[in-house]
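Following this line, the structures themselves.
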Structure 1
Amino acid sequence: MNKTIVSIFAVLLVLGFFADFVFAGGVDNKQNYSANYAGTVSRNAAIDGADIAAYNPAGIMQLENGMHLELDVQFLSLDYDHHISGKDYEATSNPIVPALFSIYKQDKWAAYGSFTIVGGGGKVEYDEGNVITKTIGNVAAVGAFAPALLPGGALSDEFAGVESYDYGFTAGLSYKINDIFSVSGAARYVTTEKDVDIHGTYIQGGTSTYILGKYEQEADGFGGVFGLNIRPNDTINISLRYESRIKLDWETTIDSATKGTVGESILIANNRADGKSYRRDLPAVLAAGFLWNVTPKFSISPSYTLYLEKDADWGTQNDSVSHNSYDLAISLGYAFTERFMGTMGYMYTDVGMSPDNFSLIEQMSPALDCHTVAVGGSYKFNERMSVTTGFMGSFYQSDDAGEILLAPGVQRAPAVTYEKTVYTLAVNLQYRFF
C-alpha cells in the first residue's frame with residue numbers, strides 16, 4: 001500500500017511542477033491552493049485536510065495525531081480578452097498548478113510546512129497584441145521615439161507575453177493552549193521570477209523597424225504567518241490568520257537583443273531600466289472564518305479575506321488603489337455517508353482598482369471584480385487515505401478603461417474593455433502515515 005501511495009504522489013508531483021497560472025485573491029495575492037478550496041472557496045475556518053496549513057494553521061490542533069501529507073494539482077482553463085475598437089485580442093491557456101502540504105501533529109503541538117504559489121499572474125500570451133502594444137504604437141505614431149521611429153506610422157505583427165510566479169515556502173509551529181484556544185506562527189520565504197516579451201514591427205512609409213522589448217525580473221523576501229483558532233464547543237469553530245507583507249525589490253535585466261535598440265528606450269520610459277529595481281511588495285493578508293456544524297451531517301462556513309494593498313509599497317501606484325481588495329465567501333458541506341462528503345460554495349471578490357489606473361502588470365492580467373461558484377466532494381478510502389475533487393468557475397465582471405491622451409486630440413492608450421473567465425478542476429490525495 002505505501003509503495004502505491006508514494007507512486008501516486010510522485011505522478012501528481014511531476015504533473016504539478018508544470019505550473020503556469022493561478023488566480024483568486026487580491027490584485028497580487030493568490031489564495032487558490034487546494035482541491036478543498038476549489039470545491040468550497042471558503043477554507044479560513046476549516047479544521048480538516050492538510051491544506052489548513054495554509055488557510056487555518058492554528059486549526060491544525062483539531063487534526064488527529066500523525067504525519068499528514070497532501071498533494072494538490074489544479075487544471076485550469078482561462079480566457080482573457082481585450083476588446084479594442086470592435087476587435088477582440090485574446091489570451092487562452094490550459095495550465096497545471098501544484099501545491100504541497102505536510103503536517104506532523106502530536107497532542108498539544110504540531111509542525112507544518114507548505115509549498116504554494118502565493119502571487120504572480122502565471123503565463124499569458126496575446127498572439128495578436130493587446131492594449132499595451134496598441135499604446136506603444138500610438139506613442140510611436142505621435143513621434144515620442146523619433147528619430148528612431150518616425151511619426152505617422154503603425155505597429156503590426158504585435159505580440160505581448162508574460163510569465164510570472166511568486167513561489168511561497170512556509171514552515172511553522174502550532175500549539176494548543178487549552179481545549180478552546182490554539183495558536184500558530186510560521187516563517188515564509190517568497191522568491192519570484194518574471195519574463196516579459198513584447199514585440200512588433202513599426203511601419204512608416206517604406207521603412208519597417210522591428211521593436212523588441214524583452215526583459216527579466218527577480219525578487220525575494222521574507223515574512224511571517226500567524227494564526228488563532230477558537231473552538232468553544234463541538235459545533236462552532238472561529239479562526240483568524242495574518243500574513244505579513246513581503247518586501248520585494250524587483251531587479252530588471254534587459255535581454256541582450258533589446259539593449260541599445262528603441263525597445264530599450266520604450267522599456268526605460270516604463271520604468272524598466274537594466275540593472276535597476278522597482279518596489280512592489282506582496283501585500284499583507286488578514287483572514288477570518290467561521291464554521292458551524294448545524295447537524296452532524298450539515299455544515300456552513302463563511303470566510304472573509306482582506307488584502308492590504310494600500311499598506312504595501314508599490315511606489316507611486318499605491319495612489320491607483322481606491323481601497324483594499326477583499327473576498328467574501330460562504331460554503332456548505334453535507335456528509336452523504338461516513339465516507340463521502342459533498343460541498344458547494346460562492347465567493348464575491350472586490351478589487352479596489354479602476355482599469356483606468358492599470359499598470360503593465362494589470363493590463364496583462366486584469367484585476368477585476370469577480371463572482372465564483374464552486375462544487376466538490378471528498379471520499380475516504382479508509383482512516384488514513386482520502387481523495388478530494390473540486391470544480392469552480394470564476395466569472396469576472398467586464399470593465400472599461402477610457403482613452404488616455406498625451407495632449408488634446410492626441411491618443412496614447414486606446415479605450416479597452418477587459419474581460420476574463422477562469423475554470424478550475426482540482427484534485428488532491430491525502431494520506432496520514434501514522
Structure 2
Amino acid sequence: MRQGYRVIDVDTHVTPSVEVLFRYADRDLLDRKDELKPYERRMKPTPGRGHPEEEYTIWRINPYPYERVAGQKEGVKPEPQGAGTRGALEGRVDNLAKKPVHVNVQHDNPRGRLEDLDLEGVDIDLILPSTWACGSSALEPKLAQGLYRAYHRYMADYCGADHRRLKGLILAPAADPAWAAKTIRELAPEPWVAAVWPIVPEGLPVDDPDLAPIWEAMDEANLPYCHHSFFYEPPYFPGYRDIWGNTVVARTAAHVWGAERLLAYVLVSGMLDRYPNLRVGTVETGHGWLPNWILRLTSQAKFVKDVLPERASSPLEYVQQGRVFCGIENHEGPLMTKAVVDILGDGVLMYQSDYPHPESLFPAGVDTVLEWKSVLGEPATRNLMGENAMRFLRLASTPWDNGRVSEAVGATSARGV
C-alpha cells in the first residue's frame with residue numbers, strides 16, 4: 001500500500017525470451033520449433049530495463065516498418081522488414097524511469113519484481129506479455145496455441161512466487177474459439193488468473209457470432225476482457241497503412257484507435273446483454289479520449305438505429321453500470337483525469353504504469369499519481385489507485401486475504417506439465 005491506498009497496477013509486462021519460454025514447451029511445440037526460427041531476433045540487453053545481462057532471443061512475427069522522418073521524403077534505403085526484423089521502437093525511446101528495475105524481471109526473476117513492487121508501493125501487478133502474443137495471430141493456429149500453452153505454464157510458475165500479488169491473463173485465440181473456451185475453463189480456477197486477452201486476428205470483428213464460446217466461458221468464470229493495443233506487429237491497428245510512415249504518429253494513433261473500435265463493438269452489439277458478467281477494460285491506451293468516444297457513440301447509436309440490434313442500455317449507460325474500465329496514462333495528468341471522472345463517474349479509471357518498460361516512471365509512478373489527489377478528491381483517488389481494478393479483475397486471491405500484505409508463497413513450478 002502507499003499512503004493508505006491499495007494500489008493495483010493493471011499494465012505491467014513480461015517479455016519471456018525464447019530461451020525462457022521453451023523451458024515450458026510441450027512436445028508438440030518442441031517438434032515445431034524450427035518453424036519459429038525465421039521470426040527469431042537476437043537482442044543485446046539494455047541495462048536497467050529488466051532484461052538479462054547477456055544476449056537473448058525474442059520473436060518478431062512481422063513488424064510493420066515506420067521509418068519516415070516527419071517532413072522528409074521516404075528514405076532511399078528503407079529498413080528491412082518482415083519476419084525477425086527490428087520493431088518500430090527498438091533503440092528509439094528514452095527511458096523515463098527514475099531508477100533501474102531488477103535484472104531479468106521481464107524474463108524469470110519474479111522475486112526481483114516483488115522487491116520492485118515493494119519499493120514503488122504497488123500491491124498487485126497485472127502482467128501482460130509483449131508483442132509476440134498478439135503477433136502470433138498471424139501464425140498457423142496450432143503453432144500459436146503451442147506458444148500460448150507454454151506461456152500459461154510460464155505464468156503459473158512466475159506468478160507462483162506470490163500469486164496474491166502477481167496476476168496474469170489467459171491468451172484466448174479467436175482463430176479457434178472452441179480451443180480458447182476450453183483453455184479458459186481449464187485455467188479459470190488458477191489463483192494467478194485475473195483476466196482474459198482474446199487475440200483477435202486482423203479482419204475478424206470482435207462481435208462475430210462465431211466467437212460466442214469465448215464470451216460464454218469468460219462469463220461463466222467471471223473473467224473480464226483486458227484489451228492492450230500494440231501497433232507494429234499483427235494484427236496491427238486500424239488504419240496502420242494510412243499513417244504516412246512515422247513512428248510517433250503511428251504510436252499516438254494506434255492504442256487509442258484500437259481501443260475505440262474494440263469498445264464500440266462490445267457496447268453496440270448486445271454482447272453485454274448476453275453475458276451479464278462480462279466487463280471490458282483497455283490498458284496502455286490513455287484515457288482522455290474515452291468520454292468523447294462514449295458520448296459520440298451513444299449519440300450515433302440513437303441517431304442511426306437500423307444497423308444495430310436491440311440493447312438493454314446505451315453505451316453511456318453500460319459505462320455507468322460499471323461494465324467499462326480504462327487504465328490511465330500518467331502523462332495525461334490530473335486535469336484530464338478529473339474531466340473523465342466528471343463526465344463518466346469515478347468507477348471507470350484504473351492505475352497503470354507500463355512497468356518495467358521505459359515509459360514507466362519507476363519507482364515514482366504511484367507517488368506521481370497520488371499527487372493528483374488535491375484535484376481528483378479522496379473517493380476518486382481511492383477508486384483510481386485500486387478499488388476500480390478490484391471490481392474489474394477476477395481476483396481469486398489478494399494480499400488482503402489475511403488482513404496484511406502477504407509474504408511470498410513458495411513457487412509452484414509448472415515446467416514439463
Structure 3
Amino acid sequence: MQTKRRYGFTNTMKNYLRTVQAFHPDAKRFLMGSFLLSIGTAINDLLFNLHLKNLGNTESFIGGVISAGAFGIMLCSVPAAFLAKKYSHKAMLIAGVVAVAVLYAVRALVSQPVSIMLLSLLIGCAASLVRVIPTALLMRLSTASERTYLFSVNAATGMLGLVAGAFIGGLLPYLFINLFELSGRVLLLDDAYRYSLITGAVIESLAAGSFIGFASTSMPDVFQRPRLSEFLARLPKRSQLKKILYTVYPHTIVAIGAGAVIPFIPLYLHDRFGATSQGIGFYMSLVQSAVAVGYVCSPFIAARLGVLKSIVVVQLCSLPFMAVMGFSGSITLVVGAFILRNVLMNMSGPFVEQYTMESVGEDEREWTSSIDILLWNLAWVVMAAVAGFIIEHYSYQPLFAITITLYAASSLVYWRRLRQRRTAGRTAEPPPVHAATASELVES
C-alpha cells in the first residue's frame with residue numbers, strides 16, 4: 001500500500017514537471033519577468049511606508065499615499081485594457097515596467113507631501129499596464145490542461161520574487177549604512193531608505209529585458225494616437241458588463257477587506273511589536289516562502305475539489321488565523337498565524353483568476369481583468385484612507401474584524417454559486433486537472 005502511494009506521488013510530480021516544461025516559451029519569459037518585478041515591488045512595498053514614517057508622516061498621510069497609488073491603477077485600468085487590445089502585449093508590458101521603475105526612483109528622492117502623492121498616482125497609472133495584461137496573456141499562452149498549472153506557477157514565481165525582495169529590502173538600509181561607515185562617512189536612515197528604494201527600482205526595470213525576448217514580433221506603432229471614438233466603440237456592451245460585474249464582485253468584497261489590513265501589516269508589526277525593517281523583512285520572507293509552496297500545491301487541490309469549492313474552502317480556513325493576527329499579543333503567534341493565513345488566502349488567487357477567465361468569453365477577458373482591477377483598487381482607495389484614520393484614532397483591531405467579516409461574506413457568495421450550479425444540473429468546474437497530452441503539447 002505504501003509503495004503504491006509512493007508511486008502515485010512520484011507519477012503525479014513527473015506529470016507536474018512535464019507540464020511545466022511544456023509551457024510556451026513566452027510563458028516562461030513572462031515568469032522570469034514576473035519574478036524580477038516582484039523583487040522590485042517587494043522592496044518598495046516594504047520600505048516606502050517605513051521611509052514615510054521615518055520622515056515624520058502620520059498614518060493618515062500614509063493611507064492617503066496608498067490610496068493615491070490604488071486610485072491611479074483604478075483610473076487607468078479600463079484605458080489600459082483598450083491599449084492592450086489595440087497594441088501588442090509586449091509593447092505595453094515594456095512601457096509599463098520602465099515607467100514604474102523610473103517613477104519609483106524619482107519618488108524615493110522627494111520629500112514634499114504633494115510630490116509624493118502625485119508620483120504615487122502616476123505609479124498607479126503606469127502599473128495598470130502591467131496589471132491588466134497578465135491574466136489574459138497567460139490564458140492565450142496555455143492549453144486547457146496546462147492552465148491551472150500555469151496560473152499557479154505564475155503566482156508561485158511572483159511570490160518567490162516577493163520573498164527575495166522582502167529579504168533584500170530588509171537588509172539593504174543596514175547594508176548601505178555599514179558601507180558608508182567602512183568608508184568613514186555617516187549615512188542617515190532617511191538616505192539609506194532612499195538608496196534602497198532606488199535599488200529596488202533598478203531591479204524592477206530589469207524585467208523589461210525578459211519581455212523584450214517575447215517571440216511575438218508584431219509591435220504596432222505605439223505612437224499612433226488612440227481615438228476616443230474607437231475607445232468608446234470597444235467598450236463592453238451592457239449585457240457583457242452585467243456578466244463581468246456578476247463574475248468579479250465577490251472578489252471585490254475580498255478587496256475591501258484586504259485594503260483595510262494588508263498595506264498596513266509592516267506598520268502593524270512595527271507599531272505594536274517594535275519590529276525593525278530587518279525583522280519585518282525576515283518575517284515577510286517566511287510568509288512569502290510558505291505562500292509560494294502553497295501556490296505550487298494548489299493544482300492538486302483544484303484537481304480534487306474543483307475550482308469554486310477550492311476558493312470557498314481555503315478562504316474559510318484562513319479566517320481563524322486572521323483573528324489570531326489581530327487579537328493576539330504574542331508576536332510569535334501573530335507571525336505564525338500570518339504565515340498560515342497568507343498561505344490559505346493567497347492560494348485562492350489562482351483559483352479566482354481561472355474561474356473569472358473561464359466565466360467570460362475570450363473577447364471579454366481584457367475588459368474583465370481591467371474591471372476586476374478597477375474595482376479592487378477602488379476598494380483599496382477607500383479602505384486605505386479609512387484604515388489610516390481608524391488606526392490613528394482608534395487601533396488596528398477594528399480593521400481585522402472588518403476583514404474577517406468580508407472574507408466570510410465573499411466565501412458565502414462563491415458557495416451559493418456552487419450550489420446554484422449543482423442544483424441546476426450543471427457542473428461549475430472545469431475537467432479535472434491532468435498533465436498535458438502529447439497532442440496538446442504539440443499544439444502549444
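Any read-out appearing in this document is the output of simple, stated calculations on the displayed coordinates, not a laboratory observation. None of these values were measured; they are calculated from a predicted model. Cβ atoms are built from the backbone, for glycine too; each structure is taken alone.
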Kindly point out which one of 1, 2, 3 the value -28500 was derived from, the read-out being helix-only ellipticity at 222 nm (-39500 (n - 2.57) for each DSSP H run of 4 or more, over all residues; to 500).
3
With Cα extents along the principal axes in Å computed for every candidate in 1, 2, 3, 66, 59, 43 is reproduced by structure 3
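To which of 1, 2, 3 does the computed value 23 (relative contact order in percent (Cα under 8 Å, 6 or more apart)) belong?
2
Could you figure out which one of 1, 2, 3 the value 14.7, 46 for Rg and Dmax of the Cα atoms in Å, for residues 142-245 alone was computed from? All intermediate terms of the calculation are to be shown ahead of the outcome.
Details: 1: 26.1, 79; 2: 14.7, 46; 3: 22.3, 68.
Here the read-out was taken from 2.
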If mean count of other Cβ atoms within 10 Å over residues 54-61 is calculated from each of 1, 2, 3, which structure is the one that comes out at 18.1?
2
